[in-house]
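Structures given as structure tokens follow.
All of the numbers you see were taken from the coordinates with simple rules; none came from a lab. This structure is a prediction, so every number in the text was calculated from the model and none was measured. Cβ atoms are built from the backbone, for glycine too; each structure is taken alone.
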Structure 1
Amino acid sequence: MFKKVLIANRGEIALRVIRACHELDIKTVAVYSTVDELSLHVKFADEAVCIGPPQSKDSYLNIPRIIAAGEITGADAIHPGYGFLSESAQFSKICKENGFAFLGPSPEIIDSMGNKAKAKQTMKLAGVPVVPGGDGILDGPEDALDKANAMGYPVMLKASAGGGGRGMRLVKDPKDVIAAYKSANQESLTAFGNGDIYIEKFIENPRHIEVQILADSFGKAIHLGERECSIQRRHQKLIEESPSPLVDEHTRKKIGDAAVAGAKAVNYIGVGTIEFLMDKNKNFFFMEMNTRIQVEHPVTEMVTGIDLIKQQIKMHAGEVCPSIENFQLRGHSIECRINAEDPSKDFMPFPGKIKNFHMPGGKGVRVDSHAYAGYVIPTYYDSMIGKIIVHAKNRDRAIIRMQRALEETIIEGPKTTIPYQMAIMKDEVFRKGIFDTSFLETFNYETNDEEEQEK
């Protein structure tokens with residue numbers, strides 16, 4: 001087992017990893033930018049090293065400074081968390097070259113799964129259902145038009161190196177293909193330094209279903225059920241739950257087996273997530289593989305009782321993947337991502353000082369957050385304050401419990417997504433579980449702008 005782990009991240013995920021390490025009797029090293037000096041992950045780590053100014057490129061994305069922090073503190077492993085360098089093949093490679101265990105996939109796996117076109121081909125060969133579409137990278141806008149005409153509309157143009165919804169364009173009409181290709185290509189070049197674009201048939205009104213994978217270095221891989229991630233805006237998730245209201249036991253086995261086959265096809269080690277699109281007939285298609293821990297991993301922890309971060313560390317330390325006999329999800333879990341954003345103004349970020357801060361508690365309620373009263377939400381990073389996760393006997397009770405938890409939450413200072421999420425919990429379509437990824441496009445959120453947001 002590792003003796004000291006450096007967490008190359010910030011905020012709630014850094015704190016989450018620190019907690020797991022301490023329960024495994026592993027010392028921890030936090031790294032932080034100057035603006036994060038007072039963040040809780042810095043306070044609760046055994047050691048902390050400042051790695052630069054607030055800008056990500058000068059701190060959390062600065063590989064030489066992170067490696068130097070690991071060397072001066074005597075760390076023997078580096079955990080990347082999610083975001084930042086978590087899916088950087090270069091970072092994984094440099095960690096290993098400098099004698100650190102990288103608590104994530106090998107550079108080869110990150111490369112193969114980070115390239116969406118290559119990943120799709122790999123999964124296809126492994127027998128995993130994939131979205132119909134042209135194989136490989138498009139040669140240019142004219143090639144995009146030819147292939148779109150051949151497969152029929154609507155189609156989706158996607159950046160091969162993309163993520164977070166960037167470099168994606170939905171095209172419903174032939175006259176829009178060339179402009180959409182050029183726009184996606186330019187956005188992808190700017191965001192990722194790679195303008196490669198591929199094309200897929202667009203699955204109309206799909207569900208976004210992802211499967212949690214855990215794998216060891218001995219070739220064993222298991223799945224831990226699915227997460228429903230269809231409540232999202234601009235491809236960014238807002239609410240997640242497990243199990244999915246759509247997925248029955250038969251479908252769970254099929255999609256779980258497909259995810260395990262995909263993980264084995266790339267000799268995966270550690271935790272990972274394979275994301276699928278599912279149509280109304282429960283046909284599912286591979287979308288992408290996330291080679292890291294997910295923001296929404298707590299809902300899986302709540303319905304399985306398995307600590308995913310601990311297991312991730314153990315897998316990379318050479319331990320054997322746990323055996324799960326007669327696997328069944330226990331009850332239902334829902335997670336709300338609490339962001340410092342103003343829903344009434346198109347979710348405009350709302351950084352600033354938290355004047356009053358109270359998180360909910362009671363049976364079946366979990367909070368993962370690095371914030372506190374007096375904490376200043378910086379302008380330089382994502383707007384997430386934390387996550388509220390609930391667990392109950394069934395979905396109806398979980399929704400009621402989440403309503404109660406959101407009502408108990410007090411965050412004064414910045415505006416947050418809490419009122420918006422409370423409204424979703426009361427929505428009949430959401431309650432019935434009959435939504436898809438377009439849900440928020442038509443969701444009617446009404447607020448009184450004259451009233452101060454109290455939570």
Structure 2
Amino acid sequence: MPDNTIESSNAEQNSRWQQRLLGEDKQRRNDHRSPYQRDRARILHSAAFRRLQAKTQVLGVGMNDFYRTRLTHSLEVSQIGTGITAQLRRKYPDLRYLLNSMSLIESICLAHDIGHPPFGHGGEVALNYMMRHHGGFEGNGQTFRILTRLEPYTPSWGMNLTRRTLLGVMKYPATYSQLYIDQLRPDIANHRQLKPSEWPPVKGLFDDDMPIIDWVLAALSASDRQLFISSEQSHTHVDYPHLKTRYKSFDCSIMELADDIAYAVHDLEDAIVMGIVNQHQWQRDVVEQLTEIKDQWLISEIANIGDKLFSHEHHLRKDAIGTLVNGFVTAIGISTNSQFDEDLLKFNAELEPDFAAALHVLKQLVFKYVIRKPEIQMLEYKGQQIVMELFEAFASDPERLLPLNTRDRWLAERNANNNPMRVIADYISGMTDEFAGRLHQQLFGSKTAGIMELSREQ
């Protein structure tokens with residue numbers, strides 16, 4: 001997709017955000033791509049991005065031939081993100097200099113889930129528990145780590161993306177140590193007893209990645225940085241024990257809205273097609289929950305769209321899904337926080353209140369009938385056990401069991417007195433659902449075939 005780049009009036013600022021940690025030493029023949037087009041290409045062609053095709057989104061991989069994977073979800077988030085950007089450029093011509101590249105938004109949206117481990121939330125909770133004494137684990141933190149450390153575009157600095165792209169993927173811009181609140185909870189007696197509600201991941205970046213975090217935030221003033229990484233107790237999730245960051249960058253706010261819309265609408269479509277959600281539930285849990293909204297378009301659509309959503313005519317359902325997505329995208333505006341000096345922090349994309357309420361209700365519907373469905377939870381629980389047992393095995397004797405390249409990284413971190421356990425988390429989190437399951441079978445099952453096949457895969 002071609003960039004519609006608009007020249008910024010502040011060339012120095014633009015240059016600052018387009019910088020790469022290692023500079024740009026690859027001067028290829030007749031390469032006239034923008035910095036953000038290069039970022040997008042690096043993400044699209046990465047092994048970590050390809051693996052998303054075999055990682056659980058909401059419904060488990062293999063449950064149906066219709067479901068969305070992390071890959072298709074990321075592609076849809078990218079499409080919605082560029083739609084939001086186009087709308088905002090039309091609505092706010094004075095801020096078009098902040099919306100100067102579709103490739104930038106695509107890059108951030110395509111990369112936003114790249115760090116999620118196998119088996120969805122089950123895998124994330126499992127890795128977080130196993131890393132509880134070693135800096136924790138969280139999918140968004142791992143995304144930042146893959147982009148800046150692990151993907152082998154450079155020897156040791158990942159994809160070497162621009163500073164602005166990396167700022168955009170920082171959903172939670174503070175570190176684990178800044179956000180963690182010790183609950184003084186005793187360790188579980190065995191892996192079968194792990195309850196996700198008792199061991200929620202800290203939503204933040206890893207302390208192990210502090211050098212690159214510092215580099216990204218070095219473009220901010222001291223006061224902006226301090227405010228940007230500030231945190232507080234969650235107001236929306238009162239049971240969440242840790243602190244949560246308060247702010248996101250402008251680009252990140254667009255990505256997060258696109259992610260929420262894709263989750264609420266497209267994952268709902270999966271559930272309808274597979275018969276998990278019916279029209280009666282839609283009426284009770286959506287229509288009747290939105291009686292207080294004032295927006296006339298939304299009132300009319302919510303009241304009447306159910307017949308299309310649950311129609312046996314596929315084109316009617318697709319029309320309804322498109323209508324919902326368009327409604328949310330066109331209801332997004334830009335808010336201003338004058339506490340910040342940097343424009344990328346001062347402005348945020350934001351849904352109109354009635355549409356924000358509707359999106360919340362749709363997300364709750366997906367959570368209630370899809371994510372909390374016992375069959376889904378059983379698969380998540382199974383994945384949770386697989387990940388924990390794999391971690392336990394590798395941690396018991398890393399020099400014996402880790403693949404050669406991973407073992408070398410583990411040894412290097414150990415010898416440098418860093419955090420070698422992070423290397424084990426890196427290895428497991430990069431696995432697809434299928435690979436993790438087969439490796440678990442190889443280690444703990446009765447069958448012995450397939451060793452060479454497994455060794456070739458990673």
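In terms of mean count of other Cβ atoms within 10 Å over residues 88-95, which of structures 1, 2 is highest?
1
Assign the value 167, calculated as volume of the Cα convex hull per residue in Å³, to the correct structure from 1, 2.
Working: 1: 140; 2: 167.
Working through the options, I get structure 2.
Going by distance in nm of label points 7 Å out along Cα→Cβ at positions 24 and 400, which of structures 1, 2 comes out largest?
Details: 1: 3.9; 2: 5.0.
Evaluating distance in nm of label points 7 Å out along Cα→Cβ at positions 24 and 400 on every structure, the highest lands on 2.
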Next on the checklist: One of 1, 2 was used to compute relative contact order in percent (Cα under 8 Å, 6 or more apart), and the result was 13. Which label is that?
Outcome noted: 1
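A value of -9500 was derived for helix-only ellipticity at 222 nm (-39500 (n - 2.57) for each DSSP H run of 4 or more, over all residues; to 500); which structure in 1, 2 was it taken from?
Details: 1: -9500; 2: -15000.
So the calculation was done on 1.
1, 2: which one has FRET efficiency 1/(1 + (r/R0)^6) of positions 296 and 432 (r between Cβ atoms, R0 = 30 Å, to 0.05), as calculated, at 0.05?
Numbers: 1: 0.90; 2: 0.05.
So the calculation was done on 2.
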